[in-house]
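Right after this note come the structures.
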Structure P
Amino acid sequence: LVDGIVYVGGWPYLATYDAADGTERWRVYVGTITNSPAISDRLIYLGSTNNQLLALDRATGEEQWAFSVGDHPIQGIVSSPAVVQNRVYFGGYDGYVYELHARTGKLMWSFDTGTEITGSPAVVNRRLYIGSRLGGMYAFG
């Protein structure tokens, strides 16, 4: 819930509703979503099991950019993205941790952990923390 709008992801849509009266504002097909979207002033960021992190316009749901991660036949991106100071952080089931430019989707850096990234990132004091499927914790900064 942000600014009176409820954002609901599931299969296969992301939909938005007015919190006051429940009226649907827009709905867009995105594939299966297994994480929570991150919301900035203008965009919504969410990963899907089709191996893409999407940036959608908050007002319309129109896709602004899509970033593809390494192919995985089932999971794709289960990590919820985090948006901090014009950067988007997330992990993929391909084993990589990613930092993208929030407005353009340009890859800033990535790191191969060698195992599936299932945890959602936390950014504290300019450090990024994220966990893996096998229980490992990674810190970048």
Structure Q
Amino acid sequence: MKRRWSNMLTENFSYKVVALFISLILWLTILGRRDFVLSKNIDIELVTAPGTHVVAQTTDHIKVKVSGPRSALKKFLESSLSQSISLDISQRGEGVVYVDIPLNKIEVPIGVRILGVRPNQIQAEVVKVKGPTHDEQKGQ
């Protein structure tokens, strides 16, 4: 019986060592491929038509939750330091306007996925800007 066990262990020993080595490399590679999750605030700018102005909006920034490898998330953090999203609401007119946040406006590096955006809609109040008064026009 001892002879059979020793034969089983030593028979094709080099193949067994190579298979063990490859399986360890694969296991460590898959174990090391954890995606990390990160949240980042991005500023929102609302562009209105000439002669109109935003007097109130629910928020001036959004929180974007992303996932991906650590190196790609580092690029996202560095690139989005100055990132802001401009949303054109010039065609909407006056009054209370609801603006959806389009995910395609958020620039992310390759390998980074957007998990969510909070809030995904902004409410803004747009009013017409009053022109200069009669007295202000005389002073010019």
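Read the figures in this text as sums done on the coordinates, not as results from a lab. None of these values were measured; they are calculated from a predicted model. Cβ atoms are built from the backbone, for glycine too; each structure is taken alone.
Check the numbers for percent of Cα pairs over 27 Å apart across P, Q and tell me which is largest. If you can, show how the numbers build up before the last one.
Details: P: 17; Q: 53.
Between P, Q, the highest calculated value is found for Q.
Who wins on mean count of other Cβ atoms within 10 Å over residues 36-43 among P, Q, i.e. which is largest?
Evaluating mean count of other Cβ atoms within 10 Å over residues 36-43 on every structure, the highest lands on P.
For the read-out relative contact order in percent (Cα under 8 Å, 6 or more apart), a value of 13 was computed from one structure; give its label from P, Q.
Working: P: 13; Q: 29.
It must be structure P, since only it matches.
One of P, Q was used to compute helix-only ellipticity at 222 nm (-39500 (n - 2.57) for each DSSP H run of 4 or more, over all residues; to 500), and the result was 0. Which label is that?
Of the options listed, only P reproduces it.
With distance in nm of label points 7 Å out along Cα→Cβ at positions 4 and 44 computed per structure, which member of P, Q shows the largest figure?
Largest calculated value belongs to Q.
State the single structure among P, Q that was used to calculate mean projected area of the Cα convex hull in nm², for residues 28-83 alone, giving 3.5.
P
With mean count of other Cβ atoms within 10 Å over residues 12-19 derived from the coordinates and found to be 16.5, which of P, Q does the value describe?
Computing mean count of other Cβ atoms within 10 Å over residues 12-19 on every structure in P, Q gives 16.5 only for P.
Given a value of 2.6 for distance in nm of label points 7 Å out along Cα→Cβ at positions 76 and 92, point me to the structure among P, Q it was derived from. Walk me through the intermediate numbers first.
On the way: P: 1.2; Q: 2.6.
It traces back to Q.
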